[in-house]
1. Identify the structure, out of 1, 2, from whose coordinates helix-only ellipticity at 222 nm (-39500 (n - 2.57) for each DSSP H run of 4 or more, over all residues; to 500) was calculated to give -12000.
2. When distance in nm of label points 7 Å out along Cα→Cβ at positions 64 and 96 is compared over structures 1, 2, which one is greatest?
3. Out of 1, 2, which structure matches 1.01 when Rg/Rh (Cα atoms, Kirkwood Rh), for residues 24-119 alone is calculated?
4. Identify the structure, out of 1, 2, from whose coordinates FRET efficiency 1/(1 + (r/R0)^6) of positions 48 and 144 (r between Cβ atoms, R0 = 25 Å, to 0.05) was calculated to give 0.70.
5. 19.4 is what came out when mean count of other Cβ atoms within 10 Å over residues 56-63 was calculated for one structure; which of 1, 2 is it?
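We did not get these values from a lab; they are worked out from the coordinates using the rules stated. What you see is a predicted model; the values in this text were computed from it and never measured. Cβ atoms are built from the backbone, for glycine too; each structure is taken alone.
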Structure 1
Amino acid sequence: MWAPPEVLVLEDDGDQLRTLRELVERAHLEPLATSTPRQAMARLEGRRPILAIIDLDMSRVPASERRVGVDDVLRRLHHRHVNCIPLVYSAGVESIDDQARVYLLHPHALFQSKRHGEERLLERVNGLLGGRVGDLALQDGVVVHLPSGEPMPHRVAVSLFTAKRANRPLLLSESDARAARRFQRWLQACDSSVLVRALGNRHYQLAVREE
């Protein structure tokens, strides 16, 4: 049975956490919803989320839960979950200095200011979890070749698609690299305009064929 790719959500506001969880579910992905950094660290054990939506402001977290912080979660993602795309959103990420502090923890973090409102955040997340790459789209949690309607329900295919939307390559294990090569053969069979490009040192990225 196919399991949908997972998205870590860390938000200490209950209403916003529910909104984000529902957004991820509408994309037919599996939310790992957490309200404290300690919970987030625990949920990451044995999991490989493709995206992490992280609020920096944890002011609602009880004092007893603050031995683990957001900085610890970002470090963990950087060192042990290299293919997970962190989207950090907060009212405190608008200045270069604020972003530089986060970059020290995770140099590939993306940012979305809370000052721009919830709708802009939802648009940003939808942009990463939706949209198109060439003649491919992410629909119902699987990559679909639009001209033929053929689906590719594999986590590595979804990870490659999402990484391309974020303009990042993936570092794949040997087994995941084999899955990427199967994805490439599927693309060729579909006569897709998209290919899986090997960049060297086990890094892979989707590319659109030049006409």
Structure 2
Amino acid sequence: MEANYFESTNISPEALNLTELELNTWKLHDKKLPHRLMTAMAELYTEIYPITKNEAFEILEPWISAVWWHDVAETAEDGGMISESEMYWEKVRNGLKQHYVLLVAKLGIDVDGEVIAEHDFERWVAHHRRDYDKYTHHDASIVAGLSEIPYQEAYVLGKLRADAVWMHNDTHLETGVTEKRAEELWADTFMKLTEFYETYIRLSRQKTV
């Protein structure tokens, strides 16, 4: 992302707000703060979807459980405990299924929540295993499934979010990156995710006109 992105593009306050909300969830997940993470996700959900804060908390209860098991599954997998990690990954899958079934029911859309959940599960796995192409595909499938944006256009969005996520991956100091470089990568991550939301908002409005 070029440094003059904000200067050359009319970024909407809505896109900036969504970016700040989502990046806050990433930071809270990195810090292993589940209660604050769930509150932050509820704030993000109420901005994206036409639901109340209480409805968001209800929908997110199985999601936060999936996040916890996701961390356990990753640790087991990285430690070579394959059978244990598979068991934990299945708990992640089940939590996501419950989450998306609740979400699509609350939104009243004609979509199979379990199909969306499987895409999100595979997206989480692809993120852990650093498979950029699979991550992009599954992210695009989630966007297309929960909106009127066709997959081909959603794939562009998937790449934007994947780029942001991969930059975020490199900000962790334990990877050997310097603190200064980590700050630069966070700035790039912010710009890339803002581009994602600006494009998402534009495409969503085009489909509803």
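1. Working: 1: -12000; 2: -27500.
The structure behind it is 1.
2. Details: 1: 4.5; 2: 2.0.
Greatest value across 1, 2: structure 1.
3. On the way: 1: 0.94; 2: 1.01.
The read-out was computed on structure 2.
4. Numbers: 1: 0.70; 2: 0.95.
So the calculation was done on 1.
5. Numbers: 1: 13.4; 2: 19.4.
Checking each candidate, the match is 2.
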